[in-house]
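Several structures are given next for inspection.
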Structure 1
Amino acid sequence: MLRFEKEINFIKNHFGNKDFTPLHEPCFSGNEKKYVLETIDSTFVSSVGKFVDLFEDKIKAYTGAKHAIAVVNGTSALHMSLLLAGVEQNNLVITQSLSFIATCNAISYLGAEPAFIDIDRSNLGLSVNALAEFLSEVELKDGKPFHIPTGKKIGACVPMHTFGFPLEIDKIVQLCDEFNIPVIEDAAESLGSIYKGKHTGTFGLFGTYSFNGNKTITCGGGGIIVTNDDKLGILAKHITTQAKIPHRWEYKHDYIGYNYRCPNLNAALACAQIEQLEVFISNKRETSSKYKDLFSESESIEFIIEPQYARSNYWLNAVLLKDTESRDQFLTESNDNGVMTRPVWGLLSKNKMFQNCYKKSLVISEMIESRLVNIPSSVTK
């Protein structure tokens, strides 16, 4: 008999008792084919077309952000946000070690370095207390923040709303504002998550979302930048379109530009997906509620729930096993029996590219890394 047979059987039954239950598959049940075919018929399949503008408008309406700039993926959204926030070579960027590699890759594209601090156990995002401790080592010189131990300027702070669980972003922004540190929210996983009545991604100078194939809504790839800063919002759209000065036939450019604009073909798929977003989230929250009931009976598995102050989209449901041995057994038994589960990402600070970067105590991050498992979280048909 399997140690986790009850949990595995529940998951298989909940998702239709198929031979294989994926971790998170996309759901195409709306106007996806209609909009994509319309795009093909129009011949506007690249970065010019009505669906790009429409998708940006839909994101603005949904999140309440003043500006939304559709790009090719979440990593490029982070890269551009860091660039526009003023991050430069040799700067430090405060972030969490428990994150997907894209967070640190985007920082590295600018020649900057991550400075790793711990997360909060209750929401798996950047810890307010850990940030306050780090900032006790920071001083302002001519209004610019410098990290005393390394002597390096701090370019930005990038907290992530892990698995869609909103972190205490208002407190993060308040602390960073005291040191003139711009905050860029990595909201790649949290579209549809609400913190104290306001959408994640709209608290910092920039917020970034991802629409990769496994996200709550997807357009195959895709990402978006949101900001309430008029000047930066306009500039973001300009430089992600090769910084071409608008003209009917001339090709003149006034910045180093990037070919990061979202293609109309992808945006068409995204428009159909966002029309169903609230339905998807409601469905996923029903699944999380059933998971909560299931795991409340377990003495060895803790189900991660949303903070009391927030609504999570429950992009990926997560459980904590009592130790690493139990985690590995859960992973083995579930995957051997056709239920896809995975451990959380390895800490970024352990990768050879980042292992010499500055870091504070990562006790909570290390505990979560050794015990957390993501479990199937697709929208049920």
Structure 2
Amino acid sequence: MRRERTQVAIVGGGPAGLLLGQLLTQAGIDNVILERQSKSAVLRRIRAGVLESHSVDILRASGLRTRMDDLGMPKNGAWIVWQNRPAHFIDIARWTGRQMMAYGQTMLTEDLYAARAAAGSDVLDEAEDVALHGIDGPAPHLTYRRQGQDNRLDCDFVAGCDGFHGPSRPAIPSKLCRVHERSYPFGWLGIMVERPPLPDITYARHAEGFAMASRRTPMLSRYYVQAPISDSPEDWSDDRFWDTLLRRFPPEIAARIETGPSIEKSMAPLRSFVTEPMQYGRLYLAGDAGHIVPPTGAKGLNLAISDVYFLSRGLIAHYAEGTDRLLNGYSAAALRRIWAAQSLSSRLTRLLHVYPDDDAFTSRLVEAEYETLLRSETAQAALAHDYAGLPYLG
């Protein structure tokens, strides 16, 4: 077995793991990233890329300014369009003085790979059978197999950035974990199409259900419709999807949507998931390894970035100042933002979707909540602040 050593072992080479590696490398902290899939497979993941201003600040500070500022599109907020009601713009620029940015996660991942290569470091991709050992003691290590070779990686700390199905979270004894989970009785049927997107993210609430228009690149649009969780992409032809989507948007917006053949189609269940705490011994979870939010509030990637921010500053303080105060407080600091994002995503999901068991009383309550949003500047400001994301406190 080949044996190596590093200061921080990072499990997972998605945006969370790559960004953590970038911030640690900038601070002179040695780190190794292990990724189960190939680089090409990681870059094929086409996912949302709506960045809070706080996320943009961190990415700029990490040296990723150039392409993001050139190709990213600043956004002042998002639209809610409601059947037979006035539309509402979640105006974060007005209420918070900040902007969001639309920048595709694939492009961000490409930037992070390029930054790691420029620093002379690789991602050890196609690392199989990764296992964590000794995380409850002072000398943890990982074992893995790569290119037919068994390897051992000794380290000071392990960062679990390996998503919901990775080995990091299960390494925490179940009796020491509290898992909070909620599944929703519907999913999002989504397609990707090579057509110009609408200028802003647009959420639609119709008697039939939810619909959404979002942007991936200037020539790549992503659209969703609420569908029964039992449906599969094969149940939805392109014609059926476009008919449903356009019916759920007001005619004046539907007329601006450019349809076309789908290049990707998927069915995504909606769920909320939080693990507490997000640290155990020398192991720290970040991103989807510790939490999942419904995509309604566009918080998944932003939470991964905020986790990495809190974790990186704790690790940097450990090595630069010899203090573990920030590391010890990592889980509490990260969870404050996580639960705030869960709250926003849950409220928006309830507001914008039709639930199978909704009765007339529940439907009227949801309508009343939207009427309050239309009439109350206090409610508008509160939603805008939540949508923009909490400051990085803790």
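For which of the structures 1, 2 does the calculation of FRET efficiency 1/(1 + (r/R0)^6) of positions 15 and 239 (r between Cβ atoms, R0 = 30 Å, to 0.05) return 0.30? Intermediate values should be presented prior to the final figure.
Numbers: 1: 0.10; 2: 0.30.
Answer for the origin of the read-out: 2.
Comparing mean count of other Cβ atoms within 10 Å over residues 71-78 across structures 1, 2, the highest figure comes from 1. Among candidates 1, 2, the computation of relative contact order in percent (Cα under 8 Å, 6 or more apart) that gave 25 used structure 1.
As an exercise: distance in nm of label points 7 Å out along Cα→Cβ at positions 167 and 359, calculated from one structure in 1, 2, equals 5.1. Which structure is it? The value was obtained from structure 2.
Among candidates 1, 2, the computation of mean projected area of the Cα convex hull in nm², for residues 191-246 alone that gave 4.0 used structure 2.
Quick one: mean count of other Cβ atoms within 10 Å over residues 79-86 came out at 23.0 when computed from one of 1, 2, so which one is it? Matching structure: 1. Can you spot which of 1, 2 the value 24.0 was calculated from, given it is mean count of other Cβ atoms within 10 Å over residues 95-102? Source structure for this number: 1.
No lab work stands behind these numbers, since they all come straight from the coordinates. Everything quoted here is computed from the prediction, not taken from an experiment. Cβ atoms are built from the backbone, for glycine too; each structure is taken alone.
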